[in-house]
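A.B. asks: Take a look at the structures below.
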Structure 1
Amino acid sequence: IENANATISINNSLVEIYDSVVNLGSISPSQTSLNTEPFYISFSDDIIDGSLLSFNLNIANEYGYSQNIVLENISVGVASQNDPLGPDSYGYYIYDWTDVGYSLTPFYDWIELDPSQGGDGVDLGISHSGNGNGSVANSTKYVDLPFTFTFYGEDYDQISVSANGWISFGYSNMESFRNYQLPGAGGPSPMVAAFWDDLKTTGASKVLKYISDEYVIIEWLNMETYQYGDNQTFQVILYNSITPSGDDEIKIQYKEFNNTTNGDYSQYTPYHGCYSTIGIENHMSTDGIEYTFNNNYPTAAAPLQNQSAIFITTRNTTVLNAGDVNQDDEVNILDIVMVINHILMIESLDSVGQFVSDMDENQSINILDVILMINLIFES
């Protein structure tokens, strides 16, 4: 290759490339070339430490040669326990309650569903004696959603709820009491593993649901691990969200957390170990985030405990200006017209437009948002 140039690029508003082209000179077959001119790249302070980015590198010359190379999983910064976990390839993050300094840090705020404690939950009638004993019909139930829930870009109007601490979007007739790593072939897909383990019900156990237009809650109340009989009480909240990617958001709360299933393989019928699996995976089992498996946690994942919470979202720290519907870096009458057209169902906004139009952040776009946009224009 004679007189080759390398051009680096990335589609990320938090990354700025100053000198994107360097000359590699001539490269003979089976030889390598080391560029003496560096690329100059600047990263925003808003980027999450430990983020994995992919850059595009094009090698070309004036004689028509051109080759594109993807530089994958370039780590930016070093993640700590106080940073969110992720992203996966799709763009999901998991924030935990120790991620101080992030606006999306979740706080434990238990929503009681137990009717005996004044809650409004409805018993799904799930039962399971553990270790695969019993029928799938009793251990997995189905819940219709009052809104379309988008997960990894796919839309769902139903979830499958398992006694074994997981939900799957759509219909699943799997029992899956043995937990595995995420993402992977084991278990149903797509999946939210809130506390995927071999769990059993007792007289005090219930799996409850609560349904509203804003969110759906599934609560596992007083479940017991099959091996030791330790109590677990936790809940998954599925939000009807507005996000830049169009995907909805999930919060998992742990009221009582006892991750103790370490396995016992000395018996003729062994106890399955690996503790619990917590995380998410897509419908193809090819992408996801594993928050914990076999009691191992990545650096950015705080070990779970009683009264802890995690938040699952595609939102990161990318700054989107409120009201800037057409993303031209200013809020003006054009943005207001686009919002009004959306409200009147003349022309729908894309997911980013809907996100920045929700001025009062109530997950709904209406005339109040238009008034707030007008006020913003006058104030500026």
Structure 2
Amino acid sequence: MKKILFLLGGIALVVGGVYFTRPASVSLPSSIMPASAPSASNADKEKKYVRAPEFVNPSGFINTNGIALKDVVGSKVILVDFWTYSCINCQRTLPYLTAWYDKYKDQGLEIISVHTPEFAFEKKNENVARAAKEFGINYPIIQDNDYATWNAYGNRYWPRKYLIDIDGYIVYDHIGEGAYEETERKIQEALAERKARLKEEGEIARSTVDVAEEKTHARSPEIYFGAARNTNFGNGKKQTRGEQTLTTPEKITTDTLYLDGTWDFGEEFAQNRTAQAKITFRYNAKNVFMVARADTPISLRILRDGMPIMATVSGVDVADGAATVRDDRLYHLVADPAGAGEHTLEIIVDSPGLQAFTFTFG
């Protein structure tokens, strides 16, 4: 799970074994209106739930020419999903979302994806559209490049889901991965209420979707390369923009990022200026992912524990011990069938121009 910051005060919440805090309710700025006004018949809901804010200043749309909450409230149940396409935590939830959409779209469920970017390249419509096609997303996507809808909902996490009933109230929300059966049961309850309200015939299926869930085994934290958040940087000036020429020390520490060669640090990424630059990181996980891009294709040679990585533990983006980076996306470098373990990853960058954003683990 990714988060922007911890919120002080409010309700204590345990998600996936991690303790967080969040506001007791969504606090709406005075300029943000809910999707519909309360009615006398909703008096009990008005006391118990928060009305869902409208989507604010969308930057673009995918799989739709435009959609507003007010156009859907009163006729459908809506599941709003905040995500960003290079986030591995978000990616692992998508098989459930697409399965729910296929199962319930004809029974009154609308899923609306709010894509709020973590990195600048995730603002590009063509990148989000390509990711949507790759992940098989057919429901509407709203681009939230300026965080307007994110802020209207008081959100701080990728991913996060809000379930909105037929009357426009947020009746359930979930932070992060997991709780899939619980979430689907809540969807079924909201759909049953909708069906009764609209006097539609038939029953809502009580079964739940069966998706092979990829559980995280990681003990290593997310690691940022850019100057804004590279607090785990081990052999240079942390949180400092500009060029640094670096040498990896003989002794390295687990969960600490080391770079070799000349690197130029921007806010979001570090870019190598010299050929044969190197990234070294000792991790504890089953899977290793890297968010990266390049203007022209760049070859990376991948070593694990001092040896070229074997095919049996290579991620899907590695072939014959190498990966090629070009597109702005998440690259899967290591996938160890033996499970989580502590290993040293070395990445040799053959030519200048790699923009490395993060390591994430699973």
Structure 3
Amino acid sequence: MLAELISSRRILKAQLIEFLGLPDNSKDKKESLVSTILSILEENAFEQARFWETFKSELAVEPIELEELLNCSKNERKRWVKEGKIPILEYRSFRKSGMDLEYPVHDRRFILSITQADIQRWREEHRSQIKTNRQTGAQIASESRKEHQQSREAFGSAWEKIIEEWQEKGSSEISAILQLAYWTVWASRWAKENQIKSLRAIKYNEQYEQRREQWYERKNQAIKLLAQVPYGMLAFYRPVDSDKLYLKLCDNHYEMMKEGYYWDKWEFYYHNRKLVHKCRECIYTETRDYYSLYYLEIKTEQFPDFTFSYHTPYTMGKKFLPHPETLPYVDHVEQDGIFRFGRPMLEQEKIIHREKDVLAKFEKALAEAKKFV
């Protein structure tokens, strides 16, 4: 077996000659040199150790062979290497798909010294570790559930006190409107959260997109209602570049743009408006107020510390909100805190304001607020 191993490995004849201390111009064939080395190794333990040390790199065990020698799976091999049970002799590389990838090789002496008892012990240790991890994980999960429940109960208690204050110092109407305003904020948050998930997900992409649309539809229902209450102030925000412009040049005008050394297609357009508009193949469109927003603010004199505001894209809000020309104009000011526009949810917020809880609270608040509109 060792003879086949030496012959099949990258051990050159010159290396064998050097190991035996023969002249460089020795005429012995490689097969003869291998036989000589085998005889020496059988009789001399020191020479055997020197041989393995000299050719440890050439005789190194690669991943696939290691799995065959130990009769183990790929995952087991990787795990044992990662845990340090199988030391790495060195790394080698190969090129694939334009990249240099590395893989470890191992000292054959060590691999051959591993017994089935060792392997069985490693497997038992792994099964024991899995069991321990599951028990620990279950305990941590149980503690986390308790902490999360306590957080939700603490919020629920504080929320009930706020509602009582709104009713006692305000009115049933104010309480209903402010509750809907509050839960509309979180409806918007969950719409944003599902949008983020839909961009990251592969398997459940459509499910998250559907949820996003459902949350935005709920938000729009609330905005339509809140815009009619006496505590709401509806305005319109129009940025400097509020229109969405689209331009696609035909082949002839595209070549003209390149030959004229224009910076881009828009510079070409601004210098050749009439030419582009007359062309039947060029496409130019303007979507008015595409980047404009409706701005709704809910606040009461009785509770000035509670102010809720929402932004609705004009392209969406124009279906159920007044024409922009009938509304006052505002400058957009980015908010801080939990009501900041467009901010994704924090992990603690997801714990306290679970999606199913927000849905139930929102629907209840919407139904109650409708009584006063």
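A.B. asks: Quick one: helix-only ellipticity at 222 nm (-39500 (n - 2.57) for each DSSP H run of 4 or more, over all residues; to 500) came out at -5000 when computed from one of 1, 2, 3, so which one is it?
C.D. replies: Numbers: 1: -2500; 2: -5000; 3: -18500.
Label of the originating structure: 2.
A.B. asks: Something else about it: To test your reading of the models, identify which of 1, 2, 3 gives 37.1, 109 for Rg and Dmax of the Cα atoms in Å when calculated. Display every interim value, and only then the final one.
C.D. replies: Numbers: 1: 24.4, 78; 2: 22.2, 72; 3: 37.1, 109.
Clearly, the read-out refers to 3.
The numbers here are math on the coordinates, done by the rules we state, and not lab data. Because the structure is a prediction, the values reported are computed rather than measured.
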